[in-house]
Structure 1
Amino acid sequence: MTESRYTEINYHIIERLKPEFNLLIVTATRVENDVLHAHLKPIAGQDKILHVAKGKQTYYLGVFGAYNIVHVACGEMGSSGATSSIVTTMDAINVWNPKAVLMVGIAFGANKKQHIGDVLISEEVVNYEPRRVGNKEEVARGKHGRASTVLVNRFKSLQEWQHQVEGAHEEPTFFGLFKRHVKARFAKPYFGLILSGEKLVDNAKLKAKMLKEEPTAIGGEMEGAGLFAACDQKVNDWILVKAICDYADGNKKKDKDKFQDQAIKSAVSLCERVFSSPLGFHDIGLDPPVNPIDIEQLERSSNTLVDGLPMWMRTHSDIIKKGVEGEDQ
């Protein structure tokens, strides 16, 4: 039996350490979760990823790049369902109060000049679902959400990132009559507007219509609209980073597992490289951890009884008591 990479911990024990976990990462599918966790390391002082249940969400605490992070996975694809990106992200923000939110995952590309594994980085996200439907015309009315200028800048300023994508595409020969299979290439980043909505798009005509309405779009996905709605007025610094796994043209099922795996590995690789900078995010309140976290000491202090109550309960009791005394005065 393989030893678990995770250890479960009571939220009340870790609650006092919330300021140490200022970067929230959100994913939406199983393959995204698995690849992200393959890149997570235990926080300093621990030998396993911490696993915390709070409310209806489960959180994972670890190190990604140079930073302590909280990871939460959506229970379903899309933005508007009961366990979708907007609800999951809002819950996580309310619990952890992060300085920045990163959503990493897979998306469809706008055209085949882009390749499987190329990474789409949001400067803007638009919800393509809201629209006015009249007798003669249909007009898109989706709101645009602008990603963090600081985070976009850090991705744009990244130097020396190379991620090899195997068997990702075909290129025409010299005469353009035949194609040759390219076994490997390096992924390329694209910056711009990302379409987001509830539809799992795999129809060339629908995609063409969406691109006609938003001709500058670099691709699309299903959770980004929920991300920017959840972060609105709560977290200024958010960004959507998703790599291309298909072109939403009716061929989504072709080599689906292989291309999704290639795409999320590419997106996570880029994000890990960006967040390996120890100084790049100080201006938004993100700094690498300084001291190891002694979970055993926290557990001992949490279980210490003071006036018949565990320490964490006594702390809350004291806060309530002081509030009541203040009212009496």
Structure 2
Amino acid sequence: MKRSTRTPRYATAVCAAAAATVLATATSAAAETGPEQDDFFPAMVHSIIHLDIDPLGANDWNCRPGADHPRPVVLVHGTYENRYNNWSRMSPALKAQGFCVYALDFGDTDDAGVALAPTVKGYGDIRKSSKELAAFVDKVLTASGARQVDLVGHSQGGTLSRWYLKADGGADPADPAKNKVKKIVQLGATNHGTTMSGIETLADRLGLQEAGEKVLGIAGVQQYEKSEFIKELNAEGDTVPGIDYTVIATKYDEITTPWQSTFMTAGPGATVDNVTLQDGCAVDLSAHLSMTYSPRAIGLVTRALDPTAPPAPCTPRLPAF
């Protein structure tokens, strides 16, 4: 008697459906969503009272990218920040423009004094945080069905994104068509290290960097201007092939200093657009922590992700930290 071929096909379909159900269950366990905020400090206070919350618009694991915005956007926070207090204005703005938006926490390693504050993230070894980002990007690609993502990183988040390209599978130097990332948009990134308005230089002269690592975490020390991490990050140039970079700086940056050190130079097969927040908008006095809440910065990010978006607005902003 001829054996039916329906059973194996049926079993395969059942297995595929079961796998999809497991994935949906694993990725749809939503955290609490916090409200949109107008600036960093109210967002910080809210994240202290409400731990482990998503910014509005982020981490909808059922979102499917459309033709206009085919790549999900992953938001990568800065040192001592978290996914909510860094992005509670940027995330809903991007979602309103039709992007699938995702945000993660990383670098919470309990190996430094700052770990006593549960809302503080991003202080662990950047190399280890890069692996957390890599796993998150893979999760986003699987859930969304997209082939690539775009990364938006603030401060360390921009630098971490570059390390992910370099060392943890974000880019394929042999075949840029296989890159998991197409665009990186940075705000105040520590691309070439920072003097921290001279604090790093003083700590170096006083021999206090090791003590600072124990209290403040290794990520802060890794972003010093003369650190081995920064040297290794830039050893083969600022960029990797196949990536479009937009680097946004503010003249009032008191953390990434000198502020021009964030700018990058394009290498083979890459593009870099270095943008100063105050060009064409001198009344935006946003500093390091507040720049992700600047309507102009949000407009610049949106336009970097989608060149058809409206020009960035010019809105007066006070020089808050």
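Rule-based calculations on the coordinates, nothing more; no lab input. The structure displayed is predicted, hence computed values, not measured ones.
Points to keep in mind about this one:
- Which entry (1, 2) yields the derived value 14 for relative contact order in percent (Cα under 8 Å, 6 or more apart): 2
- Entry that produces 40, 24, 17 once semi-axes √(5λ) of the Cα gyration tensor in Å is calculated, selected from 1, 2: 1
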